[in-house]
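What follows draws every value from the coordinates through simple rules; no lab data is involved. Computed from a prediction, not measured in an experiment: that's the story for all the values here.
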Structure P
Amino acid sequence: MPVIQAKNAPHFDKFGIFVTGLAAPSRGARETNVWRLRLPASDPGVAHAVDREEIFVGLSGRALVDIDGETHELGAGDTLIVPPNVTFSIRGLGPEEFEAMVIAPVGVHAILPNGERFPPPWTV
């Protein structure tokens, strides 16, 4: 069973967010991706969808989520379940950054409003 030590986990700084890759196929996972997300308080969020279910579990800070025509606040201990193919955005709600663990199946793709589709780099 692979162990990914924090000091060896890859870090990504893309789209104005900070991600620490935890479980992914390149790190031994076969079915589930897990990553740690940090959103700066000033991050405006990027509208997108995913083609598989994605789950956010808040660890610290606060965020605003726009999903399916509604806005929700997300904080430590709260869980957001994003269904496949539903456009959403999540943005930091200062003053501190928002941190969450995120879980999605292996093979998940992000879908931008212009139709561009790609696997987030921390999920491969």
Structure Q
Amino acid sequence: MVSVVVVLVCAARAQQTPNPHEIPVMDGEAGPCSVSFVVTDVNGAPVYNARIRVHIEYGFAGVRRLDLEAATNVDGKTQFKGLPKKVKGGTLNFHAVQGTREASATYDPAKSCGGESHSIVLKEK
């Protein structure tokens, strides 16, 4: 009986350990579009736990607003999905920060709604 409990506890611990290579996905639930990012430093190394933020204004006259944030995994990757196809101003500006490094990337969901990938290279402020 004791050995069964030990096996169950070990199995539960194994399930709780997250996969560091799993790509985090932030779902805005506001439309059909998605975009992926790979964040690196100036030497090309992936940046873990870079925070990528975006402010979205959409709908008639931009009355709907949405602020999203996602962090990168150990491979420097993250994804945003559920983005609206039409946004106020036409493009979205994603801002990435990790420590004293930062960079931005723009994305036009009306031109490429189907999950394209962007690279962001973080540089010192």
Structure R
Amino acid sequence: MALNPVVDFRPEKADIGLHLIGDLYQCRADERYFFDAAHLRAHCIRLVEQAGLTIVGDYFHQFGQDGGVTGTVVLAESHLAIHTWPEKDYVTLDVYVCNYTSNNRPKARKLFNALVETFHPVNPHIRSVNRE
């Protein structure tokens, strides 16, 4: 009988990962976070480290002199993704952690909350998704 790798190799009790998703409207942050890829990168790296997560790589890109920034930080635990639209005072934020060796949910929340606070949104739309 052939094994189904999705079912047969799944741990008996899978820890639930956490995916935090934010659409941050009417942001009132310092404009450097919207326009300056190097500034946003340094801030994200600092917050990831303060949250106790493990960076394995990152990439941040600015879209022209007046465009926004898109950036990702690849984590041993999963990832952070952030995208800014300065012309709309809008930011999307995505923090996902899995819990393969330890419970990283508090670390994910700490990172996510710090980033939301960075952008001071008047109208944040936040979602939390449990993932296996």
* Thinking of P, Q, R, which structure, once helix-only ellipticity at 222 nm (-39500 (n - 2.57) for each DSSP H run of 4 or more, over all residues; to 500) is computed, gives back -8500? -> R
* 13, 38, 25, 13, 8, 3, 0 is what came out when P(r) over Cα pairs in 10 Å bins from 0, in percent was calculated for one structure; which of P, Q, R is it? -> Q
